[in-house]
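S.K.: Next up, some structures in structure tokens.
Quick note: the coordinates plus some simple rules give every number you see, no bench work behind them. Here the structure is a predicted model, which is why all the values come from computation and not from measurement. Cβ atoms are built from the backbone, for glycine too; each structure is taken alone.
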Structure 1
Amino acid sequence: MNKSDIIKLKHRLPIIPGINGREDYLNSAVLVLLMVLDEEYHFVFQKRSQTIRQGGEICFPGGKYDKRLDKNTQDTALRETAEEIGVLPDQITIIGALDLVIAPIGVIVEPYLGLTEQTDINKFDINTDEVERIFTLPVSFFKNTPPQVYQTQVKVHPSYIDEQGKEIMLFPGRTLGIGDHYIKPWGNGRNTIFVYQTEEGVIWGLTARIIYDVVQRLSL
């Protein structure tokens, strides 16, 4: 490595740093959709169909980034919203992007805040294969109702037991000569989980974290 290499590195470093190893995560986006009902802003939520992954849970519309269809993750959020609840991109004004969320389960979520002029969710064309129902809750509810806060422990597992009861080694710490400490789960990380109890059901996890972020920004 010489001085010319340093110059190359300088010009190749990003102005805004990205996420090292992002390709190892499932990259997705959601739309935090707002609408005005009775002169008050409401969040639009959907309850996932029981037949899909995480069935029955309450969330914002969104899904996996698809480079074949999306120029960026904002496109992802708008596309998925149209597919899931029938609100088209030209019916939505994007207010801006919220902080992305990195989940310990291996998912990166980029939330966008948007506003629709529609005032009747009964006119939304929901995809019943993915969405059981949609509903709204006023933003003021979340401003006035602090979430319950829990913590889970996050550990790195170098192996797992398959369906036949056989241990599958993912990271052979002993073989690599790193030490016996790494042949068992390690780490004492904590993951904070927010939970809102609502009349429509429990809202928790990434959705609750995003709500909490919006509410905190409103309180500044």
Structure 2
Amino acid sequence: MSVPFIAIEGPIGVGKTSLSKAVADKQQFYQLKEIVDENPFLNKFYDNIEEWSFQTEMFFLCNRYKQLSDIKPGIVVEQKPVVADYHIFKNLIFAKRTLRPDEYVKYEEIYKILTKDMPVPNIIVYLHASLDTLMKRIAQRGRDFEKNMDPAYLQQLTEDYKTFITFFESAHPEIPVLRFNGDDLDFVNNEKDLQFILDTVDSSIRKGVKLNELT
């Protein structure tokens, strides 16, 4: 079995960063956290998605590319386990929802160039939840730039994730996808729920299934 590289994914507010920290703490993995608060376009994006989507998505793409590039020599080459609170494929999910068709074509070309030799996770943890649960968790964490988020946008994004994850499983059968329902499992406030998820992730790591080597 290759060295674990776990990516935790799901829509906004589902608890990706909280779970990635818990996995990192238990497994003693290197934690890779995406840059969110530093994006200077987010406030403008949620006020006017059509106007600011390209700038917002390009910022995220470039920063995620830089993060993955930075871990490649120091972490991947030395074969240290990694858990990330995102998979870079999320860029396509968000961009396809918000960009104009002509913008998306250009964006996808840049994405393919930047990601062709990036490290590839060999386990995906997919968190999903209802719109009510997501909106409650977003309100609880109190980020200013998320206060104007349109619930319809979040609902569409949730559906986009469901579609993409199903496609991903079909296209990459060699990469296990572990699904957890955030409506049933409150792993932030319930230790038993958290332990269930951690045990499931640990079991997947220990199974010794054939996983992709980090590249």
Structure 3
Amino acid sequence: MTKLRVHNLALSIDGFATGEGQSLETPFGHAGARLMEWFFPTHTFVNTSGHESESIGAGTRGVDDAFAAAAWDGIGAEIMGRRKFGPQQGPWEDESWRGWWEEEPPFHTPVVVLTHHARPDIQVGETTFLFRDLAPQDALALAAEQAGGLDVRLGGGPSVVREFLQADLVDHLHLVVVPIVLGRGVRLWDGLEGVEERFDIEATPSPSGVVHYVWTRRAR
């Protein structure tokens, strides 16, 4: 059965998954790169981002990389929000924008981009982006169909993950709590009081200073 999985969703200790003021120059707003500093050195990031160095074994191994790598196992499609695809809001005034990843997105699968504004689907490298205005249940049904029996990754951002948690559709939730205080931005947990009661939760601290939490959905 297809599962909906969230991986590598980084939160500040006060619960913000992105900072205020996202733009082309600042994808995480005023948070800058601080939420993902644990992730960028990993072997998984280096080898899925097109930033390979001359060394075949580039990137760190260990706890952080093990969690980062799990995000790619058995995934056949992704769902993401409009703001994960790009900084634009409202109608698509510039359809030449093809995502933060330029011509080599790391997904290599169909990706359902949730947006209230119509836009033709596009193929970028081995990744197909399908732009749809869908409720969470319908988005998951479409992504599961595209996944061909594999799991679906829910890529965020935090508002999208919150909606799917509210709809009780998330089977696996991997959170990374980063020891910073952002104070403003977009929080994950608003309106989700008691959501932890649906999950079994395990915590793994990392030498990098972050703590990985894996939430596994209990039987419904």
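S.K.: Rank structures 1, 2, 3 by distance in nm of label points 7 Å out along Cα→Cβ at positions 3 and 187 and report only the one at the top, that is, the highest.
M.R.: The structure with the largest value is 1.
S.K.: Another question about this same structure. Kindly point out which one of 1, 2, 3 the value 29 was derived from, the read-out being relative contact order in percent (Cα under 8 Å, 6 or more apart).
M.R.: 3
S.K.: Matching task: 2.1 is the computed value of distance in nm of label points 7 Å out along Cα→Cβ at positions 35 and 203. Pick the structure from 1, 2, 3.
M.R.: 3
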